[in-house]
1. 63, 37, 31 is what came out when Cα extents along the principal axes in Å was calculated for one structure; which of P, Q is it?
2. Once relative contact order in percent (Cα under 8 Å, 6 or more apart) is calculated for all of P, Q, which comes out largest?
3. Tell me which of P, Q gives 17.9 when you compute mean count of other Cβ atoms within 10 Å over residues 24-31.
4. Identify the structure, out of P, Q, from whose coordinates distance in nm of label points 7 Å out along Cα→Cβ at positions 88 and 120 was calculated to give 1.2.
5. Using the calculated result 13.2, 35 for Rg and Dmax of the Cα atoms in Å, for residues 80-127 alone, pick out the matching structure from P, Q.
6. For mean count of other Cβ atoms within 10 Å over residues 48-55, which structure out of P, Q has the highest calculated value?
Structure P
Amino acid sequence: MDTKTFMPSAASIERKWYVVDAQGQTLGRLCTAIANILRGKNKPTYTPFLDMGDNVIVINAAKIKVTGKKLDQKIYYSHSDYPGGVRETTLRQMLDKKPEEVIRFAVKGMLPKAALGREVIKKLYVYAGPEHDHQSQKPETLVIDTAKKY
């Protein structure tokens, strides 16, 4: 009995390009599906310590929806590295100024907190409007059904 465990190599990984329309989607549910695709968890050859994922382009990030009172109660913090330099920004202000960063921060928080996570987040491209710069990659349209697991 000489069975071998299949181990994918970096050369054997096939990467696809997907376009996801964020219009009317719930923020957390959408970002969970995107994080799983970026990691490659939707593939049968998924390996936790390898970057197996695909490239994801998110359009219409400014038209994302959230439930409850999150628009005014969810706060993003940043620090200037000076004493007392904490800055607070609500979700409503972020959606007005930088709607791309809302999705990027949410997905980044769902990825590993090490070199693998920093490598995987580079395959996420977020645009506030309906246009993107990746037509030459021939991306497939991916409809994310929030009831389905990805």
Structure Q
Amino acid sequence: MKTKLTKFQDLSLEEKKEVLKWRNHPEIRKWMLDKKEISLENHLKFIQNLPENRIYLKVGDLGVINFKIINDMAELGLHKNPAKTKVGKILLNEAINYAFNNLNIKKIILYVLEDNIKAINLYKKFGFKEIDKKDNIIKMELRNLKH
């Protein structure tokens, strides 16, 4: 199954609203580092003003992956459509493939709340290693074996 990846800048207004609804959903927001609800106005401004080193992709109707590119590494963030279940593997697989094959990144870094056990276990299954922990946030890393 090939999943369509669409940059946020290329989304229709309805798709942008859909993504915002996912992000603001309480079940998604509780796992975010920034838990504040986002207004539509701020969401649209954010998309309009994305810097070149930030890539946000809607992954079909499954969720969102995003990257902050810093030299030859990328910080990864992702969240699923709250109406979907068991899509974490697909989102993470899409993110890793995009980072290593499209962006030619040498390593992916992500941050996860220590009590988000399901996410931590998923990341470990994909080869992410814990490299740091501050307060209740775990920093994990995955290296591109082609580099």
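1. Computed on structure P.
2. Sorting by relative contact order in percent (Cα under 8 Å, 6 or more apart) in descending order puts P first.
3. It traces back to P.
4. Only one of P, Q returns 1.2 for distance in nm of label points 7 Å out along Cα→Cβ at positions 88 and 120, namely Q.
5. Answer for the origin of the read-out: P.
6. Checked P, Q; max of mean count of other Cβ atoms within 10 Å over residues 48-55 sits with P.
Read-outs: derived from the displayed coordinates by stated rules, not from any lab. All values derive from a computational prediction rather than experimental measurement. Cβ atoms are built from the backbone, for glycine too; each structure is taken alone.
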